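In the part that follows, the structures are each spelled out as structure tokens.
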Structure 1
Amino acid sequence: MWWFLIPLVVLGALVVLFGLLLVLGRFRGGALLRPVVLRLSQIGFMRRFFTRVSTAALERQNPELASAMKKLSTVSANPNPQAVQKVMSRLTPAERRAYLEAAEEQGEEAPNRQARRRVEKMQQQSRSTSARKRRRR
């Protein structure tokens, strides 16, 4: 007579597990869920699942960045500068812009004041050269 409870217990455990994942994902911006996902991504099929899900989400949010990441994934395993430059030249202007914005957003803060000033100076120079190019046109 107790055998009919087995599907209910399995279903209840799955609901509790799913609810726990939802709570961990919402609390503190998902900071508590990251270690769980990192541990699960060590399993092959879970890593493929997570990459497929994150790629699909990126395609919905920013299609230009998703296509740029797809093109850049060919050189991500062996990032020599010539190969990266070759792939970057194949990106459309919109893809390049989206990729550079994402890279700038992901970029780490410089470790000290001198390095931060050097980075700011380089950014100002790149902005001024691009502004000059626009004025010439």
Structure 2
Amino acid sequence: MTDSTSKTTSAKPTKIEQPFQATAQNGSSQATEAFGKMRQDAAESTELFQSCYATGLKGAHEYNAKVMEFAKSNTEAVVSFAKTLSDVKSPSEFLAAATDYSRKQFETLTEQTRDLTALAQRVTLATVEPLKAGVSKAFGHVN
């Protein structure tokens, strides 16, 4: 009697285990697939941020070079103005030289500001555009 009971008992758990085993294997394969997608997305995000950082860094160098160029130009203008002032013989010449220098510097500074603003906008757009595209792709990928 114990033999027939043990045979019946051992057959039932096998039939019960099969659905659980299939569910566990299905869950495991889904987790593996999700992990693979997550790993790929993380790699793409890292690459995207590295690209944005490199673009931003290049833009910062470009901006810095432009500022240094303007500083050199402005320093040369000050030295030239100082030389002009050293040759001034009368108050009217001083006033004319100062007025001319001020007008030229105002025009120069206006142009320099315009150039720096345009450069900053261009660099910002170049840096943010890939990030914007990546975020749009990620949210499009989620749906």
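Computed from the coordinates by the stated procedures, all read-outs in this text should not be read as laboratory data. These figures come from a predicted structure and were not determined experimentally. Cβ atoms are built from the backbone, for glycine too; each structure is taken alone.
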Between 1, 2, which one scores greatest on distance in nm of label points 7 Å out along Cα→Cβ at positions 24 and 80? 2
When distance in nm of label points 7 Å out along Cα→Cβ at positions 32 and 96 is calculated for structures 1, 2, the one with the largest value is 2
If we compute relative contact order in percent (Cα under 8 Å, 6 or more apart) for structures 1, 2, which one ends up with the highest value? 2
Of the structures labelled 1, 2, one was used to calculate helix-only ellipticity at 222 nm (-39500 (n - 2.57) for each DSSP H run of 4 or more, over all residues; to 500), giving -25000. Name it. 1
Which of 1, 2 yields 1.0 [distance in nm of label points 7 Å out along Cα→Cβ at positions 72 and 88, calculated]: 1
Of structures 1, 2, which gives 123 when volume of the Cα convex hull per residue in Å³ is computed from the coordinates? 2
Given a value of 1.2 for distance in nm of label points 7 Å out along Cα→Cβ at positions 56 and 128, point me to the structure among 1, 2 it was derived from. 2
Here Rg and Dmax of the Cα atoms in Å, for residues 40-103 alone was calculated and came to 23.3, 76; which of the structures 1, 2 was it taken from? 2
To test your reading of the models, identify which of 1, 2 gives 4.9 for distance in nm of label points 7 Å out along Cα→Cβ at positions 48 and 120 when calculated. 1
